[in-house]
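Only the coordinates and a few stated rules stand behind these numbers; no lab work does. Keep in mind it's a predicted model, so treat the numbers as computed, not measured. Cβ atoms are built from the backbone, for glycine too; each structure is taken alone.
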Structure P
């Protein structure tokens, strides 16, 4: 398989997996609180990655660890909790749509702080995708007037973390394989995340009720597929493509998230469908060869 075909295949797989993650988080919050969701997601992922990738840690050099820690905090630790709190107040589809700000942030931070050079058409594509995202947000707000839209700030902060994470991996960790980066990320998060889970009263509140066990099942799927395997694929995608291409997966995620939202009874309008097509156009312009 050519590199071009491989990166598009990974992009589509990630869009489906991460697009499904939002509804899984929404369902998981029925049996655990926001802090417990974020902590359990990280810890289960860490156990899974150490089982399959422990030997890959040997490839991490001393000079890498600083950036392993930075990308762990910015790309996983804080976003896991920020999204958990946001999804308590917002529809899963709206949160996924807001996450589409990531390519825009990746572009801005890449140019300003990491010295990456982007082509004019990429900027045009990013802005077209951003227009589609804004349409989705505005229409979503009118369809869901009872939701607390101050919580969109949490998703926006998370998208900045994702953008910094993408640029750091591309610039400072491109000589490491994807499994080493991902396993290293979760290794450094185990101890602080365990303390967070402990002080969330999870061990005293979790009594294995049917609802809590269902939530644990949703979190396990989210952790292994939506975080562990997906992070490995994403880090690989960053290495074989550009930061903007990699982050453009967040333009495709809402399409999957909106589908699951509809299945779960969330609302979708014709305007939002049009906005979704605009988003896809933006992705195409960002990533076409010439």
Structure Q
């Protein structure tokens, strides 16, 4: 029988090829020098697993099917970490990968996700109820359709609070989430022309959970139904790479749930996690440590 992990994560688990450029971002018809490049675990769920392990939290993750090019990377990377890969499904295809070009505050991800989703075929696992029962918290990426909703259903059935990301106000995932972290990129598509205050108000009144609106380097807004909107500025840090910033923020929220933090403490802790993440590259090799997060957050 499997031992229960502290946290269950369901969503994107990838192999990420990252390229940090030396002299600014790509320009048409001009040469660019690669300063550093890596092939490391990524995706919203893969990155969150790496960060939570670094914070001292045990993890079981599931989601994207893992192919032949990604499997050796994942197995080697997590071999000495408290991250359980036993629920992942391994296949004979090369596997899902993305490619990210980075220069400071600017990055451009590339992949074949539109083609994958348009195929009509499922390339991710069905969550297992026994993996969720007994966990202290979870995180669910919203991209895997009925399977994401099933993970949320299991969380509800077993009283496991979960964090999700970029879910609109009228979605089931948002309604039942303990925390929904909504990014500036998401609101630009779903709530074009709305003010940040209008967006947060719409979201927070449609759920009993905590809604957090992140705006990159701008002020965060957060709140709950029937309560006033609160604000927090991100911690000032020197940015080396923004790759994984949002995934690290999500991991910080999960940690806050596991440890029963107040809303203010949770947002502050998650922001400190993200601040440390963007100050270094590559994130999977240098994830935030608990002591440095607490020092930056003042907790």
Structure R
């Protein structure tokens, strides 16, 4: 197996997570039962999960605040994740989110609006421009759509070198979706991007604009997917949900792994759903990453 099987480009954040016995309500004290901080985000978590599945990953995307360089290197240093392309910026505090988790409910807090506004207005974005050689040397990729022209450049390099890629939460008419091998759209993204539109209304629009597989997730409920004129639905695997934090990022990782291994559309859906189910059955995820054995055992036991 080559060192960098998969290229992952996108959001890498420092996550501060708090598990509470009950969901906070205004003007009431809430007890924190567990708290952790680690590196995550759509791409950071995806890379960590892929490493746990035995895949070599090349990681790039968000700049990491200089004060977190040591902890970042420590976190990924024991994994099959190459971080040589990542930038550590001593003048940047990094991007972080704060997440309150109670069972299957979670509320993320952050400053992403300010992060993007400052980056685009200053003309000095806090993320790297993708390197063509990083993509040329991989077998498949995961490309977040959140960095404008830089994200499109990563997709263009994938197209140029014939590398299939997975993307997430982008518009049905976007360049990144149109050329993706797999697009995963979350229900949360639909609420903000296409308010008032149902999943069933949007799926045909996504399918009409891409030859790839499109999956529209729906939390722990049955979700839909399709390619071309073929559509289907899938009931997620049922497990005892301890924390849903990182479930979507793990689902994404499952899709990337399935694409890398050449799985059929149906098997990609099954594998990604099983990976996410394993992820929500434990906390904290970063210390208990899903393994290939656990995912396959869940798929087999659920047949």
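Here are the numbers:
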quantity: Test item: Cα extents along the principal axes in Å, for residues 111-270 alone calculated as 40, 36, 32, pick one of P, Q, R; calculated: Q
quantity: If Cα extents along the principal axes in Å is computed and equals 56, 50, 34, the structure in P, Q, R; calculated: P
quantity: Structure with the greatest value (metric FRET efficiency 1/(1 + (r/R0)^6) of positions 39 and 215 (r between Cβ atoms, R0 = 25 Å, to 0.05), set P, Q, R); calculated: P
